[in-house]
Structure P
Amino acid sequence: MMPQLPSLTIFLQTALLLSASNVFMTFAWYAHLKNLSDRPWWIAALASWGIALFEYLLQVPANRIGHQALDLGQLKILQEAITLLVFVPFAVFYMQQPVKLDYLWAGLCILGAVYFAFR
């Protein structure tokens, strides 16, 4: 049996794995809009599924590690906060979308959700 890791270590491992997972998820969900827009949808779907495999290879262990110290709601809110932190730079730098004040407001709402989930 493995020794119990300190809660902060579990949180950091979870956050890092979820962050890496979200990078793959974001590319799987949206990069085809830029890179494969001239191809049939099913080619984009196959490419996205291939990328999503790597997302799941990181996300499943992240949730298993995180569930040692976090409840299900906390895991979900953490994942959503990380998703926004990954998505905004992706949208701005990779997809070349304009920066919007709405991203700030959405981020503040997610920050509020994090506060209530972890208080």
Structure Q
Amino acid sequence: MKYISAGGGREVVKKDYKKRIIFELEDFKEPGHLLQIVNNFAKTKQSYHHHKKQTEVWYILEGDAIWRINGVEYRVKPGDAFIINPGDKHQADNQSNKDMKVLVLKINFPKDDEDFYLDE
């Protein structure tokens, strides 16, 4: 059993988003899992990319944005959920004035965190 109190975890800030890693790889008995909350900043667009190894499960908590997945645009809102399989090309495009908050479960996440490939 592992418990993290509200606001716990490790925060990582990038230019177009920040994430709070709630459960790290070593917190799970099974290899390759990671749970995080990602904030896509207002008026930002992430790079169109894919992963070769990992699966991502997304659940929208707050905000709305356009997400592009394999060339199809989705207008996402709270309560929407996606499974992004290895090879699925994807991008978050938050054109709104508010941050978007997404719960992300990564499965088969590599220890070296080197599973990010640009498609632009």
Structure R
Amino acid sequence: MDETKKGFMQNIGDLSFKKIDESNFEFSIKVEEKFLNTGKIAHGGFIATIADTGMGNAAHIAAGNKRSVTINLDIKFISASKQGDTLTGKVEVLKRTKSLVFINCKILNSNDIVATASGTWKILNS
């Protein structure tokens, strides 16, 4: 089994992730029916999950491929996304210290900013 699709990650779907440069990363995913709430728009928990996953992947790379865990995650929901939309996350590593990584993210569909997020990741020693 693909390491990125074990455990909880099996539930996310086909989230792609790529490094743009040392501080910038990008992820994308198509909104499937299973990610919708009862109002037929992308569920806030889905948006939070992809933000945490995309930013967490960036933290891992910024930390020299060391495991990193989310300390805090702040999300602002700005507009809605519907089934079939492709969401793109633009991730920026703002700062890395010996033990922490600080990150910002914008999640966009083809027309709007859907959400913004910021967070802090703790770099684990083991």
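Bear in mind that the values in this text are calculations on the coordinates, not laboratory data. Remember, it's a predicted structure, so these values are computed and weren't measured experimentally. Cβ atoms are built from the backbone, for glycine too; each structure is taken alone.
Here are a few things to note about the model shown:
- For -5000 (helix-only ellipticity at 222 nm (-39500 (n - 2.57) for each DSSP H run of 4 or more, over all residues; to 500), calculated) the corresponding structure among P, Q, R: R
- At a computed 4.3 (distance in nm of label points 7 Å out along Cα→Cβ at positions 16 and 40), which of P, Q, R: P
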